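Student: Next up: the structures, one after another.
Laboratory data are not the source of any read-out in this text; all were calculated from the coordinates shown. Values in this document were obtained by computation on a predicted structure and should not be read as measured data. Cβ atoms are built from the backbone, for glycine too; each structure is taken alone.
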Structure I
Amino acid sequence: MGLLFYKNILERNFKMNFNYKVIVSKRRKTVRVKIASEKEVIIYSPYRISNKEAEAIINSNIKQIEKLIDKLAKLRGPSILERGWLYILGEKVPVTIIEKKEEGISLKYDGQRVYLSINPNHNQDEVRELIKKWYKKIAKEYLIRLTVEMAEKYNFTVNSVRIKDVKTRWGSCSSKRNINLSYKLIMAPKEVVGYVIVHELCHLKEMNHSEKFWREVSNIIPNYKVYLEHLKKFGHNYEV
């Protein structure tokens, strides 16, 4: 479904620990419930529905929703604070927690270790947002520079490179020669990052996934399938 059909978006907190969103699309014939993440459920509907109707749909599917959210939580594993490390370019960087009496949280990185200063009564969502903001910052510094360097190396002309917060794609390329990359790539190994960048660069020549496109990718990264498989198997680990 394209963005053209994302109409009448209604967001509202549900009584459980997730939000739901209603997206109306005339292309649909039936109502469908999708688990977008541990904190977001999407209802796709061919027609407008009220808050009451939306909550009734959630309630009628609550057991399946809880089951799928639980499955996602297990796939994601423990929280960053529980596991004690963060991924940076495929490496596990240790996290040191510094408790403080003052409100608010802060993050510092010395190149080898991440230091999180937090109040014992911290809000987990605030911590997650701070880490996400930090990831986006270093992603902009590293990924944009690397994309420009690789474009020059392999003779591609790129108009712009942007870092995005997207849920379902590692990267995208437009007909205007603009490349978008997910900030989450900064968590993946360098070789995987390189593959995604080459993948998007090759779309500058072939705006599809034809045999010709994959030959272009293979000419630069002969073993690209290894990195493609890595993202399929381990991509869910690169979440905040």
Structure II
Amino acid sequence: NCDGDEDAIMLLMDGLLNFSREILPANRGGQMDAPLVLTTRLNPTEIDKEALNVDAAWFYERQFYEATLHQPHPKDIADTMDFVERRLGSVAAVRGYGFTHDCNRIDEGPELSAYKTLATMIDKMNGQLNLCQRLRAIDARTVASSVIRSHFLPDLRGNLNAYGRQKVRCLKCGHSYRRMPLAGHCIQAQKAGGRGLSAHGIARSEGGLCNGRLALTVSEGAVRKYIEVTKHVMDTYGVDTYTRQNMEWLAGSV
């Protein structure tokens, strides 16, 4: 998988072949993120700081593996690592980066990831967590808890909040309301006919109410979509007590 190399080539070709000032919006901010300037020389001292944290070593020293037994803070052993930052000022800053696998063609990777080929979210979670169960270095229960806390729970909270504060929209005239009218239907004043009568001195009269049917703008399915898969993950792979109680409380609120 050479996603980084593919992205670099695609971004370069996008700037060279797929760009023109004529397609930039004229409004404010229209030139943001546009490839107006292409850099031809790479200066490692001028790039984003996080790129200086790239591990460029060809191998790790024995003391690195021994340090993992004590689980120190990464900063405590940073001096033993061969980061790009330590190569600044030398030719090695842009050459001689270590890697683990040779690659002759960057387009030989999978065209579709399993996230696209697997149909349902339950299938996707089973695929991820079944792999975790096969790997000795990974605790499937910890991964399941992390996915629920970082993805499913925030999504459920956000959608539940949006559902409670949503507007309603008239399917007939398109008018939206911040609160559902007590009448239960659209109360927007509807203008009556009278087109062409103004030439005869007859004013245009106002009609009755629209009385159109109102519809929600946030569906119930958007709130419930991850509840089933979350319960499946909790019952099948297990999660910590805090995550389970938090999810059960939110699901009960729905």
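Student: Which one of I, II has distance in nm of label points 7 Å out along Cα→Cβ at positions 62 and 118, as calculated from the coordinates, equal to 4.2?
Tutor: Label of the originating structure: II.
Student: While we're on this one: A value of -12500 was computed for helix-only ellipticity at 222 nm (-39500 (n - 2.57) for each DSSP H run of 4 or more, over all residues; to 500); which of I, II is the source structure? Show your work: numbers first, answer last.
Tutor: Details: I: -12500; II: -10000.
Structure I accounts for this read-out.
Student: Now for a separate question. Tell me which structure, out of I, II, gives 12 once relative contact order in percent (Cα under 8 Å, 6 or more apart) is calculated. Walk me through the intermediate numbers first.
Tutor: Details: I: 12; II: 16.
That value comes from structure I.
Student: Can I ask one more? Kindly point out which one of I, II the value 25.7 was derived from, the read-out being Kirkwood radius over Cα pairs in Å.
Tutor: Values: I: 20.3; II: 25.7.
The value was obtained from structure II.
Student: If you work out FRET efficiency 1/(1 + (r/R0)^6) of positions 110 and 190 (r between Cβ atoms, R0 = 41 Å, to 0.05) for I, II, which one comes out largest? Spell out each step's value before the answer.
Tutor: Values: I: 1.00; II: 0.15.
Across I, II, FRET efficiency 1/(1 + (r/R0)^6) of positions 110 and 190 (r between Cβ atoms, R0 = 41 Å, to 0.05) peaks for I.
Student: Let me ask something else. Among the shown structures I, II, from which was the value 69 of percent of Cα pairs over 18 Å apart, for residues 86-165 alone calculated?
Tutor: Numbers: I: 53; II: 69.
Label of the originating structure: II.
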